[in-house]
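The structures come next, written out as C-alpha cells.
None of the figures in this text is laboratory data; all of them are computed from the coordinates on show. No experiment lies behind these values; they were computed from the predicted model shown. Cβ atoms are built from the backbone, for glycine too; each structure is taken alone.
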Structure I
Amino acid sequence: MAERESKACSLAFFGLDRFRAVNGSFGYAEGDKALLSFAEQMRRTFRGADILARLEGDKFVALLYDCSSGPTHRIVERLLAALERRNQFSKSGYAITCSYGILDVAVQNHADIDTQLMQVDALMRENKRSRRAAQGLGRQ
C-alpha cells in the first residue's frame, strides 16, 4: 500500500534494557508485567494506525505508515518520556528502559521486511552499545 500510494513508512525497533536482570531478580511473572507495561506505553504513545508487535523476548517493533524517520523520532521521544514518568512513580523495584533503532522503510526498492528488520535491529543494538559505553557499563 505504501508503494502504491508513494507514502513514507518507518520502522522503530525496541529492545528492553537489562530485561534478563528483571527476570533473574524479580521472577518471570514480574518480567511478564514489565513486558505488558512497556507494550501498554507503546499503545498509548503511538498512533492508532501504527502497527505494533512483540517479536520475541524483549523485542518490540512499530511500523509507521505515512511517517518518515523524523516524526518517528519524536514519537519515540514521547515513549521514552512516558517510561521515565512510569519509572519515577513505580514501586516495582526496577526501571523499564529501552534501546531503539529507527529506519525509513525502503518501499521503492522492494527490500523485504526481514532484511529491514535486521537493519533496524542492528541500529537498536548500536544504540544500546553507545548508551552503555556512555554510562561506563559493559555488556549486561
Structure II
Amino acid sequence: MEKLASIYGIECFHPFQSNALLEFGLALPERLRIRDGYTKPILRGLAREHFGDELAYRAKRQLAAPMTLWLNQSEQLRAQVLRLKDPGSRIRGYLDNGAVDRYLAAYEQHGARTGPVSRTVFRLLGFELWLEAFG
C-alpha cells in the first residue's frame, strides 16, 4: 500500500499510528476510559444499546477461520500448499526446511486432521503468499 500511495505522493499509515489519536485517547478522563472495571465504556454502551449486554460485556474471542475445513475441501488450496514442497518456494529461505517438510508430509498423507497441522500449514501458506506479495 505504501508503494502505491507514494506513486501519487500520498502518505499511507495505519490510523492507530497517529500520535494525535494516541494523545487524544490518553487525554480522556479515566471515567471515559474505564468504568465498573470495563474498558471502552462509550463503545460498550453503544454495543449494549444495539446488541445487548451479552455482546457488550463478553470477553474477547479470537476470530477463528475454519482452516481445517478449507484445507481438506479445497483442491485449489491443497495445490497451493503442496507448492510449498518446491525447493524454490520463498519460505525455504526463512524457515527450517526439515520442519516445513514434516508438516507438509503430514498434510499430504492425512490432510489437516489436527489443529496443529492445519494451523501450521495455513500459516506457512500465508507466509509464502506474503513473501510473494511484499518480499
Structure III
Amino acid sequence: MAQRLSSFLSVDFVLATLLMALAGYMRFARLELAAFNFDEARALELAADILEKDPFTTRGLPSSVGIVNSAAFPYLLTIPLLFSSSPLWVTGFIALLNTLAVGGCSVLARRWFGLGPAVIATSLRHESVGC
C-alpha cells in the first residue's frame, strides 16, 4: 500500500499536475478577451449549420491557399453548441481541449523521451496561450 501511494505521488505526477493546473489557469483566466473573428466565426457558423440544417456536411474551413479542409473542426464545435450558442462557451470548450492537449503532450513526451524533455515540451505548450 505504501509503495502504491509513493508511486502515485511521484515527482512525475506532481509535476504533470502542476503543469496542467498552470495550463488551465492560462487558458481560462481571461476567456472574455478572446475574439471570434473571421475563421473562428466561420467555423462556428458551419457548426451551427451542421446542427440546424445539414448533419452530414463535408464542408470545412478553407485554408490560406484555397483548399477546403475537412469538417472535423466544425463537427467538434457542435459539442459545445448543443449546450449554448455563446462564443464564450465555445471558447471555454476549446480552452479545455487545449488544457487536455498539454496533459497529453506531457504523457507522450514522458513515455518516449523521459522526464526532462516532457517538462520542456509541456512548458513550451504554454506559449500558445489562448484559444
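When volume of the Cα convex hull per residue in Å³ is worked out for each of I, II, III, structure II gives the greatest result. Taking Kirkwood radius over Cα pairs in Å, for residues 82-121 alone as the criterion, the top structure among I, II, III is I, with the largest value.
A value of 3.6 was derived for distance in nm of label points 7 Å out along Cα→Cβ at positions 10 and 58; which structure in I, II, III was it taken from? Among I, II, III, the structure yielding 3.6 for distance in nm of label points 7 Å out along Cα→Cβ at positions 10 and 58 is II. Of the structures labelled I, II, III, one was used to calculate relative contact order in percent (Cα under 8 Å, 6 or more apart), giving 30. Name it. The read-out was computed on structure III.
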